[in-house]
1. Using mean count of other Cβ atoms within 10 Å over residues 357-364 as the calculated read-out, with 28.8 as its value, let me know the right label among P, Q, R.
2. In terms of distance in nm of label points 7 Å out along Cα→Cβ at positions 429 and 509, which of structures P, Q, R is highest?
Structure P
Amino acid sequence: MTNNQIQLTWEDPATGERRQPRLSVPIAFGREFARMPVEMRGQPVVRMLLNSNEVSRYHALIDWEQNQLIIIDQNSANGTFVNGERQSRAVLANGDTFQLGPYLITLTFTAGAPAHSTNSNIQFNPDTNLPDPTLPPPQQIISVSRNFPPPVFRELKVSVQALHATGYRVDECNYATIGAGLGSFIWADLLRIWGVRPEKIVALGLDKEPYARYKRLCLNSQIPLHERLRSNSDSCPDNIWAWPSYALREAWHDFTKGRLNTALTYLWQVFAEPTFAETYTPRAGNVFDSIDREAKRIGWEQIYRYGRVRGIRKTDDGRYCLAYSRGQGNYAFLVADYLHLATGYPAIEFLPDLQAYRQKYQDMKSVVNAYEAHDHVYEQLEKQGGKVLIRGRGIVASRIVQRLYEARQRNKNIIILHLMRSRKLQGNKFQKAQRKVINNYELQPFNWPKACWGGQLREILETASLDERKSLLSDWGGTTTADRHDWQRILGEGLREGWYRVEFGEVRKVERDSQNRTITHIQQKDFGQMTLDADFIIDATGLNAKVETSPLLSDLVAHYNLSLNHLGRLSVANNFELVEMRNGKGQMYAAGAITHGGSYAPVDSFLGLQYSALQAMDSLASVRAPGINRLNALSSVQQWWKWVLNQSP
């Protein structure tokens, strides 16, 4: 028995990603391991680092004792909890959970081959920008043309003269941004406000509307245009001044329509949130409409260029070259002085057992991801009724529950099962603040504490060391959902009436029975193995932004041997520059989820994208980049007034 490994399973508090290491006992858990007990010195001990200030330097030890697995607390500051109870020493059984700081870990005795340690992914189709479950992993995606990019792209620094010699079209600009999504749009918006002409900027991407992919993901995850996003009132991607905010605009709109009560409600929410009122968030349709207005104002139609970037290289004259496809067999180069990466999420997380089910049964209808188009699920349920199994418990899962509740209003014969790996006993804690937990959901209005955007927590993270950042992001992060009254009421009603049920356990496999229903086999603590049958399974585990999932970024990192941070994302400076890619006067910046793990936590939010762009603008102004005029009090007011009047910058 003592020669066997054990498997530990938990969700990373910072990213929500699943960890499943198989380890040999003894195992020491801690933040730094400044010391080890005398009796353990000299022994082969597995050291498991948990980056959180709630975890002591040497927190706990798992070891065998008289053929029993035990966990021993090492006089830690915050204690060790086994199955919800604080213990100094306890015997561990198969399926038990123990908690060290924000880490809630499930133990499983293993025998046989190792389990999957990472999630599968649903790739975005490189030609349509839509989720495509049939695509192979990124490293197996074969280029359409084997002759492009040409051999010149094998060099560390590409000769501009050699580019012209290839016969392909070569264009030049001062500023280029890759992605043409919200990150690129905000970068271009700020360049225009800072004085750069639209003909000096190129945004390469597949969708003309900068919010196109984001809108599709919202609609797929059941957030229609009239529903509210998980965004703050003053996080306005169309307005860097954040005034008037979305709440003020919506209040004015309702006031002019004679709806005084709703107008006052929005204002009350902003001034009283979150203590006395539910946090205000804008409607999706209002956000997209405001971006359309700003896109026309800054000349986005002139800035945007259709193209899929195939490679990025430094040039021999201190610039950057992009090799891109403009369609089947139509290739070109773009050379830019300054480059911006805003490629967004390369893939959608997909649980390995569900991926295995799809591959075995070729069934893309019964098992779906919340970010895929899956309206057929709700349409069939509304007609025939049925049972749905939800995986995941973040903001997307809560929205799926609400959408299924709406379907139940048309057909009461709908049952919702919610499968979670373990109970959520307590929320993440930082200093004296701790998040509330209701019905195993950890509640927070946004995906990070509000002070991460522009308050004290932002300053703390910016000045922290790399190791300190790991701990801080772990303490502040995690899988959360908004503290919204509507879906909490739905959960309460469902639990009382029995049509919503929560189950806990580790999934062993997913099969299909003779009636074409999905059968999920789970290992349940204290109850052994059991099965859950359902007509549909909806995976709501989230998105993936690791560099390895993007062929373009993987190629860039490999070609220039770039360093990644502890979350597998691009390592950027506090001004979001990829310093390792500096090329003479040329500079490269990045934004969004691909930079998570650095000096700013909410990088993939509206305000986070604006913050990264603002930092970059200050950096560009300091090096006297062409066309950049640093804003001062007077010029900022002038530009804001142009925004109000909807005049070109």
Structure Q
Amino acid sequence: MVDSFEKIEVKIYPSAKLGAAFVAQEIAALIRQKANSGAYCVLGLATGSSPIGLYAELVRMHKEEGLSFKKVISFNLDEYYPIDKTAYQSYWSFMHRHLFNHVDIDPANIHLPNGNAPKEDMKNYCESYEKAIEAAGGIDLQVLGIGQNGHIGFNEPGSSMLSKTRLVNLENSTRLANSYEFENISKVPRLAVTMGISTILKAKRIVLMAWGNKASIVAKSVEHNITETVPASILQQHNHCLFVVDELASAELTRIKSPWLTGDCVWTNAMIKRAVVYLALKLEKSVLSLTTADYTENGLSDLLVEKGEAYEINLQVFYMLRDSLTGWPGGKPNAVIPAHPERSDPYPKKCVIFSPHPDDDIISMGGTFMRLHDQGHEVHVAYQTSGNIAVTDEFVTRYIDFAVGFEELFGMDNSKSKEQLLTAQTFIASKKKDQMDTKEIRSIKGLIRRGEAKATCRYVGLTDDRCHFMNMPFYETGAIEKKPLGEEDIILTMELLQKLKPHQIYCAGDLADPHGTHRVCLEAVFEALRRLKAANEPWINDCWVWLYKGAWQEWDIAEIEMAIPMSPDQVKKKRFGIFIHQSQKDMVPFQGSDNREFWQRAEDRNANTANLYAALGMTKYAAMEAFVRWHF
């Protein structure tokens, strides 16, 4: 049932995997229904990160459940222009890699826009693509993803709702968001061929999938008015459209963010905190300044009925916010503070920081990292992946050249280093934009990042034995696209945890990472902990898990359970720690839609958290790092 604020039906699933499975079941049922009547099922298919899980499930259903694609005709939404179809980044390659090569679809029934047709022929070609869809009987079910700016297909903001298949310019934000598929943004095509909005609206059924950091645009699309500046909002005009989202992508929907506005609400402490923080920030008041009239005039009269006076509610939330602030992330020793986020005992604690990439530790929780060490805890850092794809080729030749010079300086035989330098220079000079690095170059890139990570740990004060390089196998494909989480990844994580037996674990809970690496790394830790708990490991009952967010976003202020204040000097010290990662400075490969450097993102995010606490009536600090506890 569609919520009263939602003008398009939205189904929310706990994870993208479960959401994709639901969509796959609907597609499979339609394919079988049409086949049983002797008809073809015409599918409109999308590319990008959103449908990958869907295609994996359809392939599984084909192999394990006998789902046949012999009676399927497919039309893809879009393609880069110009691009050769055999290029790794082309959507022709994407579709064959993820779906077509693994099912029994007739190649003659596969239709993808031509990204390499002569430009002067594109108008006629696009008209023929429209006619081909009509000749097939129209699209029975259209699969869509959604861009951060609301684009569907490559229909960017401002696209007419009457638009048909055509050649379009790509917005810079779209090119930035898709740059993870390429070496850098300069390699992302500036044009694309796409089905138009009117073409999409002609589909009999539309299912749009949104996972992760899409909450804001999902809410605008389904709850706000129709506008061509948010192309996905035009889907409100379709009478058989469904949005399938995960919990992260649903966060800005009114029924999730402000459920008290939609009807009955269960007033838990967490919900009270969320409502009062929302009210205070909306009215630009401190929590203790909120009045009865503020509550009643903003949809919170039910809270007053259930919990009493505004003054008492204000105090309750004020204390929650106050008690989340601490300068002792490992717990304050020899102190009894009942409402403190962490336990005082044991002291010192053994702490493990899981860092998906070799710089997430310092970027996301550098101040807390340093404070844990300075306060006497035994801190270990587990670098889960090598991060080797995020190193430019120039750094490879720079470092090998240094090795050549170093050996020459001290009279060492540098013939091997010279050979490696020449080999690397030759390969890089002729390297194609979609060509995978050699194993040797990937190893050098991994070594560069490993050296930077070790230098950061030494900067904080850790000895080398506290650095653990896991090199999880799922990441080591040599390509941007990674493998799913595997058993070997989980076993590696379990073995490290068993070896260290920590009292505290810090993990990246930042599922908005556009590459998906953070999500896989988090799932590995969660699964490892579940298994260890099921095995009744004695140490695990005394282990607490704290989640930080990475370079992409921060926790909602109402969710934060532990906030670590930072002084201006601590902010500067963290910045210098981030600067140690020179391979990630200035121009970061695959940085997503945010073109700021990571240190800038971190400082802005940490300062914003501190400003929000101050706006709510807390002490004003220069910056804060924030954490949420995960219970298992």
Structure R
Amino acid sequence: MQTQAIQSAATAVRVLAMDAVQKANSGHPGLPMGCAELGVLLYGEILKHNPQDPNWINRDRFVLSAGHGSMLLYSLLHLSGYPLSLEDIKNFRQLGSITPGHPEYGQTVGVETTTGPLGQGVANAVGMAIAERMLGATFNTDQKVVDHYTFVLAGDGDLMEGVSAEASSLAGHLGLGKLIVFYDSNHITIEGSTDLAFSEDVRKRYEGYGWQTLEGDAYDIEGILKLVEEAKREAARPTLILLHSTIAKGSPNMAGSHETHGSPLGEEEITATKKALGVPDEPFHIPEDALIYFRSKQEGWKRGYESWRELFEAWSSKNPDKRKTWDLQLGPADLGAAVFPDFKEGEKMATRKASGGVLNSIATAVPQLVGGSADLAPSNNTLLKGFSSFQAATPEGRNMHFGIREHAMGAIANGLALHGGFRPYCATFLVFSDYMRPSIRLAALMGLPVIYVFTHDSVFVGEDGPTHEPVEHLAALRAIPNLLVLRPADAEETAQAWRMALERSDGPTALALTRQNLTVFAKADERWREHLAYGAYIASDTGSGVDPEVVLVATGSEVNLALDAKTALGSAGERIRVVSMPSRELFLQAPVEYRHKLIPDSASRVALESGVSLGWADVVGREAALVTIDRFGESAPAAKIAEHLGFTPQAVAERIKPLLS
């Protein structure tokens, strides 16, 4: 055991962390200093990784859930030989640097997920551990080509947040034995001691979740390694390793103080700390022993990687069919062999049901498509028929059962996407997208192609009442940058919405789907599928050669309503163009020529949507008529609600009449 070298490397982490935070005059030195030994052990002794191939599919994953301690991760990546230089560390928290305040996936090589919102990283890691188990069940033979662990460093704040509790409960139920969470128990939060608000027995809580729980000292090097070995021997349960630590360990005057959580130590205390650590009082000094220690690990990492490559090639030769599926599953979704269902004009079907039909039609051709619902699969129509459920005893299953855990569901889906090999979808009622908002936002920030199936998308849910009737939720989702929101108007549009979602690789997609039946309508635009890329198309046009006097723009179920309102106006309806707009955002990004052709300046405009009016002025102009719902709903049969709120063909026709000459 190279105890002295490991300690020297831990000193290097402490120096880099406090100097980088001081230079930036911003950051969190306490956690990196408090967890320096654990970090060095992870990257030097525990993790199976290869800095020369950071995306190696069989690497161990390390998630710094306590993302505010980002300098711990950046220091270790630099010392381990990842493409993160000392100059990058000196640019910590500066504009355009690859060392932002919190780790950001895709910006810094070696960062497995964007963390910072506490608890999300724990839940992401559960998704990664599920992915490892599921891929292993699919591809492993007597040769295990998928065989790795997911490690997490979480603090008190992570384990206070509800999302980690939800995810940990599911992880225990699923028996994710290759998930190991280190709990940095330093009893400190921003306001002071955790005693102010947190006095539970975390170990007992996790035992209740079905986890193995262990305990040790964050500075006992041999003890930590023994705890990890014990955790690995427990194959049927995830493990929580509680490590007693001291925030800002090494600082002679500020160790253990909550003031070190999120503020620089100050020049005087840094000088005193370096003296106590026995290193020169110079910025960003790295002891030579630390560099030698990590350089000595390079050959071992390379041998482990090359050994796996040899195993993989031997497995490929022995299992050509599995290798073919491997290449398909670990690549982008290939829809070439997927058969999308045909829907007949005049057919009446809820878009949630059409969505379920699409899912089941394409599932075999898209093996990376996995997912499930927050206990609402029969309502969301998200069950993949003919496929088993992912459980401890059936890890090859593709149907996820998240339980009533929307917070964790979204974050776990992110973890599945981050791991690789999967295109996850998850589902609930649209009104509960609020519970998922943090993970949806992070998916958008990371550019993860997660698909959200949000059903029961309007007040026409009916009798369940305003608690279950979304009115502001479409606007709230549309406000998230890089989230594609699609509200299809019938079964045909729903099939195309799924195609668009699966073809998207740089961000998440939300499908807003109806509970009530909608009629598959004839599309006036013969190129409507192509024009969906622009977010909107002409669903029904005016009489031959007549320019529209009114353009009625609608989304989702309200397109059927718009068509019925046009019919209700009789011959006057011939002067109305109905535009179906499943995506406002795509439409606003479309070429100006297309937008003006679809909605000419000469026409009066009407926007029709069973949600709040927010944002519609950007599409149809501030002078337009808005048939929207800027209030909460009611508990009543859907038809009664429609009549009460003015969402009947007759009521909409009356709103349009004054606009016709």
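1. Only structure Q yields this read-out.
2. Q
Just so you know, all these numbers are worked out from the coordinates, no wet-lab data involved. What you are looking at is a predicted structure, and each value in this text was computed from that prediction instead of being measured. Cβ atoms are built from the backbone, for glycine too; each structure is taken alone.
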